[in-house]
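Presented below are the structures under discussion, each in the form of structure tokens.
No value in this document is a laboratory result; all are computed from the given coordinates. Since the structure is predicted, the reported quantities are computational estimates derived from the model, not experimental observations. Cβ atoms are built from the backbone, for glycine too; each structure is taken alone.
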Structure 1
Amino acid sequence: MHIRDLRPDDHSAIQQAAELLVVAFAENWPDAWPDLDSALQEVQEMLAEERICRVALDDDSSVLGWVGGIPEYDGNVWELHPLVVRPAMQGKGIGRKLVTDLEEQVRQRGGLTVMLGTDDESFQTTLSGVDLYADLWDKIKNVRNLRGHPFEFYQKCGYTIIGVMPDANGPGKPDIYMGKRLPPKS
């Protein structure tokens, strides 16, 4: 496996990256990219010059996963969006390598922090289905993963929950904000 920039002229990889969004998000976030057209639009947006778009390929140039980065706060903070790995290849370290690669790309651009939002639209954590306005920080401190929510993956990559947007996706469906400070560029 190797990771490189996803290039605007690599039509095969772009198509595969879009297909991955539809397939990988279908079970828990079906409204994220419900069809290939919306997924292709997302990939095209991530190919903008100021953004980062990296793809993990196997030896046959099949897309195993991809990650994007969006500059915020004059480039001091970058949003990790999206991250997707082929479902059959999840749990094999590809996602972690993509996250690490994105962090290095951000660091080389002078970024200080990577942040992300990881929605809980399907009641996968103890932060969903409850009133987050009452004792929010206690709820964050005691958050539990009920059904395979990705926030634990990001914690294993060194990210910390830095906040929650209650009802971001409807009543009782929050967006969990996570962040990680990057070491300075040497």
Structure 2
Amino acid sequence: MEELACHILDIARNSIEAGATRLSIVVAEDPEEDYCLFSVADNGSGMSGRLVRRLGDPFFTTKSGKKVGLGLPLLQDAVDLCGGRLEIYSRPGRGTRVTAVFPYHHLDRAPLGDVAGTIIALLAGNEHLDICYHYSFAGRDMHLDTREIRARLKGVPLGVPEVLLWLRRYLVESEEILRGGGEIEVARRAG
């Protein structure tokens, strides 16, 4: 996987397959503090400690019909390549949280990639899914919660192409503003 956004998508798809209806996705970048991290937490079925310990084995998967599970081993390799860390916390019936932390300036750190596109892809194919997305760059923050968006849409599904296009544009522009040092006026922009 050439971008960290691909890892986020893979983890989120695993969450959905585990019965998650809500995802919390956090992405934080801080060049001055030299870190880039992402976290995906869900309210899915969760796993026992024994299963979590086996997730790094590429020949182990929790999915029936598959013989290998490469997503987390590939993420572990990406983390190890730059001296970062990977944490997986899960409890049966309580969900799972995967957090990956990378040195921001390390030459071998994969680029963050298209996180906005990842969020939109997840929403487009999963009408039942709610996502709480938090993006931070050098201490400046942006927050999007699909429950709030659904309330404003008054019954219009998030999967409608016009809504997805608006959400994508909002996410991309918000990330650009934060990277450029600006603050986001949510009320003005959400109107």
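One table, with the values for the structure above:
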{"read-out": "Read-out helix-only ellipticity at 222 nm (-39500 (n - 2.57) for each DSSP H run of 4 or more, over all residues; to 500), computed value -11500, structure in 1, 2", "value": "2"}
{"read-out": "Origin of the derived value 1.00 (FRET efficiency 1/(1 + (r/R0)^6) of positions 12 and 100 (r between Cβ atoms, R0 = 30 Å, to 0.05); candidates 1, 2)", "value": "2"}
{"read-out": "Comparison of 1, 2 - label where distance in nm of label points 7 Å out along Cα→Cβ at positions 52 and 140 is highest", "value": "2"}
{"read-out": "Which of 1, 2 yields 2.8 [distance in nm of label points 7 Å out along Cα→Cβ at positions 44 and 172, calculated]", "value": "2"}
{"read-out": "Of the structures 1, 2, the one that 11.6 was derived from, the read-out being Kirkwood radius over Cα pairs in Å, for residues 116-163 alone", "value": "2"}
{"read-out": "Source structure (of 1, 2) for Cα Rg over 2.2 N^0.38 Å, for residues 36-91 alone, computed value 1.24", "value": "1"}
{"read-out": "If relative contact order in percent (Cα under 8 Å, 6 or more apart) is computed and equals 24, the structure in 1, 2", "value": "2"}
